[in-house]
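Each reported figure results from applying straightforward, stated rules to the coordinates on display, with no laboratory input. Predicted, not measured: the structure shown is a model, and the values here were computed from it. Cβ atoms are built from the backbone, for glycine too; each structure is taken alone.
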Structure P
Amino acid sequence: MQIVVTTMMGMIGAVAFAMLFNVRGYKLVAHAVGAMISWIVYMYVFGINQDKVISLFCATATIGILSEILARIMKAPVIVMLVPMLVPLFPGSDLFYSTSYLVRGENVLGMQYLELVLKEAGAMAFAIILVTSLTQVVMKIARYIWRTLKRKLSKNH
């Protein structure tokens with residue numbers, strides 16, 4: 001039951017965040033579904049390996065691919081599709097604990113949580129960069145193949 005509640009809260013958070021970007025209509029549904037997928041992938045991978053960093057990387061990469069596809073289908077910027085879908089994955093609790101421990105003077109625990117936050121944020125950033133770069137490479141190869149085929153077909157006729 002907790003998984004259903006957290007998934008629904010993630011969806012609501014993503015839709016509310018998308019509304020801050022003036023996203024309207026059917027795109028809000030895409031953000032809700034993307035947020036749901038991000039949280040499900042995160043929970044699934046976390047259930048397998050119990051590592052937040054790897055789980056965040058996998059979930060972010062999945063959402064990166066989904067947002068690249070949806071951005072082209074819906075004719076929207078990728079960043080507008082990507083950011084709201086990542087809202088459920090933001091490592092807010094670890095950041096809170098880090099800050100809380102540091103404020104209370106428990107520096108060792110605070111630094112441990114801060115290290116975890118930096119690893120999590122790095123994993124998410126790396127996944128976004130990796131997916132974006134691979135998408136650009138694939139698109140360039142596809143355009144090259146398309147142009148080559150087009151030239152060959154036009155020469156034959």
Structure Q
Amino acid sequence: MAHYIRNCFWLMVPSILLLFIAADRLPPAFQAEVFWHDIPRFIAWPENLFRAVVFALPAFMPLSIKTTRQRRGLALYLFGTGVYFASWLALIIAPQSWWSLSAAGFLAPAYTPLIWLSGIGLIGERLFASRIGFRPWMFFALTVVFLGFHIAHTALVFGRLS
């Protein structure tokens with residue numbers, strides 16, 4: 001059983017905790033009642049479906065840092081997590097700055113997860129149930145689809161503010 005406890009879901013925890021801890025400090029546009037207001041179903045439903053898959057799948061990926069690919073994945077994950085945290089920090093500390101009011105700054109928390117999620121994809125190169133035929137590109141593909149909907153959602157919110 002201990003073998004299954006060492007899974008890549010633990011790498012998701014820092015980002016999940018950040019959002020729970022910082023939720024009350026986020027700019028008004030990122031508060032749930034504003035952020036989810038009038039988002040079309042054709043964006044909201046797939047975004048949430050793919051979010052659930054992308055966030056759950058790492059629980060079925062062994063956490064191991066033995067290969068060169070996995071070590072590169074860990075470096076990418078750590079770098080990406082730092083960039084992701086910095087993107088939120090900029091919005092929290094300076095919500096009226098040129099960066100936070102720009103599309104690049106406002107959307108940064110939506111597109112920077114590509115970095116740390118790619119790191120997880122490199123680390124978790126297989127599933128515990130290896131007979132399923134999982135390949136790392138599948139996690140990357142699911143991540144890109146999720147982030148496509150998430151970025152579209154965030155862009156709609158940004159468009160309302162402009």
Match the computed value 23 of relative contact order in percent (Cα under 8 Å, 6 or more apart) to one of the structures P, Q, and report its label. P
Source structure (of P, Q) for Cα extents along the principal axes in Å, computed value 49, 31, 24: Q
With Rg and Dmax of the Cα atoms in Å, for residues 74-121 alone computed for every candidate in P, Q, 11.2, 35 is reproduced by structure Q
Quick one: distance in nm of label points 7 Å out along Cα→Cβ at positions 2 and 90 came out at 2.2 when computed from one of P, Q, so which one is it? P
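Given a value of 1.0 for distance in nm of label points 7 Å out along Cα→Cβ at positions 50 and 146, point me to the structure among P, Q it was derived from. Don't skip to the end; give the middle numbers.
On the way: P: 4.8; Q: 1.0.
So the calculation was done on Q.
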Say we calculate mean count of other Cβ atoms within 10 Å over residues 66-73 for every structure; which of P, Q gives the highest result? P
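State the single structure among P, Q that was used to calculate helix-only ellipticity at 222 nm (-39500 (n - 2.57) for each DSSP H run of 4 or more, over all residues; to 500), giving -21000.
Values: P: -30500; Q: -21000.
The correct label is Q.
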